[in-house]
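A.B. asks: So, here come the structures, one by one.
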Structure I
Amino acid sequence: MDYRLAVIFTVILPLILLIWALVEKLEVITHLLIIYWRVASLLMITLYLMIAAIPIGFICAIASRILIPVSLWFWVDLNEEIEDMQPSPLKLTLTSWRWAITVYNAIGALIFLPSLRCAFFSAENLLADPGCRIWLDPPWMYKQIFHPGWNPPFLGFLAIVGLLIYVGCFAYFVVIRLGRQGRSATGN
C-alpha cells in the first residue's frame, strides 16, 4: 500500500501540479515543483537500489522521506510568494498537496524506521529477513513490469552511479549554494 500511495503522492499529483503551473505560467509554483523533482529523484534511486537488494537503499528511503517535505517548506521567498498569491484552485491544490505529502512522509518515515536496521545487513541476510524482504517485493514487481530482461546488479550499478551524482549535487548545495543564498530559492 505504501508504494501505491507513493506513486499517487510523489509522482502523479506533483506531475499534474507542475503541468498545471506551467499552463497557468505561475513561475513560483513551477520553481517549487522543479526543486521538488530534483529532491524526489532520490525516490527513483532508492527504487533501483531496492531492485538490486543493495542495503543502502533503506537509508535512501528514509532520507527521501525527510528531504521531500523539507524541500517543499524550506524556501522563505517561495513560501511568501505562494502565501501572497490570490486564492485559486491551483494554490489550494498545491497547499493541500504540500500538507498531505508532509503528513504522508512523516507517517511513512515512522513506519519505515524499524526497517532501517536492514541497511546494515549483508545482501544474503537482507533477502532472508522477512521484515526487510517485504520492502523489496514491490520494487521487484516494478522491475518485472518495466525492466523484465534487465539484470538487477546492472540496475543497482546505475542506481549507485545516480546516488553518487545525487550526493555530489546535495553536498554542493549544502556546502556552497546554501551558504551564499540561505533559504532563498531564487537567490534574491
Structure II
Amino acid sequence: MPKQKNTKQKIIDAAIELIAKQGYRGASVRKIAAAVGIRESAIYNHFRNKEEILKQIISEIFVTPFEFKDLEEKAKKGKSFLHQFVVAYKLISFDKKKEKLFRVLMIELFQNKGLRESFLQEFHQKDIQQLSKALFIMMQEGLIRSGDPMFMAQEFLAPLFYIRLQVSLLRIDSKSTAPIATQFEKHADFFWESVAL
C-alpha cells in the first residue's frame, strides 16, 4: 500500500510541475506519466482522468487552514484563532510553487465548468462553513458581537483572497511583495476590532 501512495504523490508532483510550466491543456496524461517514469495506463490506477488529478492539486493549493481538529476549542481562543488562519493562508500565498499554480488554476477555473463547480462546493463553501462555525462559537462565548456568521465569514475571507491575488500580480511582473507581506495579520486585527465585544 505505501508504494501506491508514493506513486500517487509522484503523479501529483509531476502534474504540478507540468501544469505550472505548460498549463493544464499542455500537461497531458502521457507527459505526466513520462515525468513519473510509469506507463500512461498506470496513472488510471490512481486517478480516473486528468481532471481528477487537477482537483487533487487544487485541494492542496486552496487548502483551508481551518481543517483544525477541535474546532470548537480553538475557536474559543477568538483573535488568536483568526491569526492562526491568516498565518496559514499567508504561508500558502507566498509559497512560490503554489503561487505559480494559483495563477494557472485561476485561468482554468474560468474555462472549466466542472472544475469551477468543484472548487465552489468543495473548497470555497467548506472554508465559509468552517469559519462561520468558528464565528458562531465566538458569539456564543461572548467574544464577538452577534450577527450572521456566514456573512461575517465571507467578510473575513474576501480580503484574504484579494491579498493573495495581489501577491500573484506582483510576482508576474517580478515586483516586490514586501509592501503587502503584513497585510494578512493587519486584516485579522482590523476584522477583530470591528467584531469584538
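A.B. asks: Taking distance in nm of label points 7 Å out along Cα→Cβ at positions 56 and 120 from the coordinates of each of I, II, which one would give 2.6? Before the final figure, lay out each step's value.
C.D. replies: Numbers: I: 1.8; II: 2.6.
It was calculated from structure II.
A.B. asks: Matching task: 15.1 is the computed value of mean count of other Cβ atoms within 10 Å over residues 40-47. Pick the structure from I, II. Display every interim value, and only then the final one.
C.D. replies: On the way: I: 20.2; II: 15.1.
Computing mean count of other Cβ atoms within 10 Å over residues 40-47 on every structure in I, II gives 15.1 only for II.
A.B. asks: I would also like to ask the following. Where is relative contact order in percent (Cα under 8 Å, 6 or more apart) largest, in which of I, II?
C.D. replies: Working: I: 31; II: 21.
Biggest value here belongs to I.
A.B. asks: State the single structure among I, II that was used to calculate percent of Cα pairs over 31 Å apart, giving 22.
C.D. replies: Details: I: 22; II: 28.
The value was obtained from structure I.
Every number in this text was worked out from the coordinates using simple rules, so none of it is lab data. Only a predicted model underlies this, so the values are computations on that prediction, with no experimental measurement involved. Cβ atoms are built from the backbone, for glycine too; each structure is taken alone.
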